[in-house]
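The following blocks contain the structures, represented as structure tokens.
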Structure 1
Amino acid sequence: MYEKFLIIVDPQNDFIEGGSLPVSGARSAMQQLAEFVKSNSAEFSTIFVTQDSHPENHCSFSSNGGIWPVHCVRDSSGFEVFPQLQEVLSGLNNVEYCRKGTYSGVEQYSIFAYSDGEITNPDGKKIISVLAKSSSPQIVVCGIAGDVCVMNTLNDLVKIRKSADDIAVAQNFTASIDGGEKLEAFCKENNINLLNL
């Protein structure tokens, strides 16, 4: 059965301009995404929203030896989904929120954090099990940041599904630290469709 799924990677306040780890263009991308979802949500069987959900002592923080400033501490305002998008999502019944980076000593750039052939994140397993029930899923991925968590999510998804035939990236709903170069190169290398919806 043909079904479409949308995976929105980390559309959180700390990654929007003005947040603790801002990505240029993120606000505009999320505003456009909110308008798209408002008009097109019925196209998708499920809309998955991933969120960094870090404890205060997370290993990725520079204060703990990591490379990033403190961001997306669970239940903080920076952890929350960008308000304009959240307003649209809250009116839908086909949305699943999925958390990653929940353990202080484990970095998870991807909801499908992948080790020794296994998905280590329970929410990642949940998404894969939903996708597996469709005989012909079409998966659209977007979010923040294109060259970090979006790209890592795609990389794991391609490995797990053993193909990129059913995977696409919505470029216009994705913001990257580098302006999109790494993500575009990755998608071309892996035969992932690049879309502007």
Structure 2
Amino acid sequence: MADKIPDFDQNGLLPVGDYEVTLTELRASILVQGPRDRIKYPNWNASWRLWLVDHLEMMVNQLWTVGVSEIYIDGSFVEDKDHPNDIDGYFVCDLGELASGSLVSALNRLDPQKVWTWDPNLRRPYLGYPKKQLPMWHVYRVELYPHFPGLNSGICDKFGNELEFPSAFRQCRRDSTPKGIVKLKRELKS
């Protein structure tokens, strides 16, 4: 299989672009297996990254089951960080289903831990982390946020303008440098 995800750029970021892969392709990619240059990355934690993808898969399958098809992942997972804390991402959903609570209810019927919520009051601290984390993070170490056009992310650009998830997740949090993102697609059934 040809690499669908390229090597990191000179800034340690996924090069600008949307990289559409299956979960199988993601597991075989540089994002899990590590860069080819093992001397530059002697501490690459492939087993941790694989564990994160295994947990991501549980949540992604739940989203696919309820009809969500556009799912993107980002954060330090798509950077050259040896041991990212988690996987961040967003998914495109219907405003009506989100606002009515039907999307959250459907997802929580599928999830044994009932982690699907973005209620800030349900965030809890975690060992020395500066921000409180959502229930899904505590269980899966994955945070997937709903998105629909017009919804801001709480992330600002270098000028202080709040961005929607598609823009916010295509830039580096440190310095707003543009970077790539991964779009997950379902496996083709044979």
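Before moving on, here are some points about what is shown:
- Taking distance in nm of label points 7 Å out along Cα→Cβ at positions 21 and 45 as the criterion, the highest value among 1, 2 goes to 1.
- Structures 1, 2 were compared on distance in nm of label points 7 Å out along Cα→Cβ at positions 149 and 181, and the highest value belongs to 1.
- Entry that produces 15.9 once mean count of other Cβ atoms within 10 Å over residues 85-92 is calculated, selected from 1, 2: 1
- Structure responsible for 1.01, with Cα Rg over 2.2 N^0.38 Å calculated and labels 1, 2 on offer: 2
- Sorting 1, 2 by mean count of other Cβ atoms within 10 Å over residues 5-12 from high to low puts 1 first, with the largest value.
- Read-out mean count of other Cβ atoms within 10 Å over residues 133-140, computed value 19.2, structure in 1, 2: 2
Every number in this text was worked out from the coordinates using simple rules, so none of it is lab data. Source: prediction; values computed, not measured. Cβ atoms are built from the backbone, for glycine too; each structure is taken alone.
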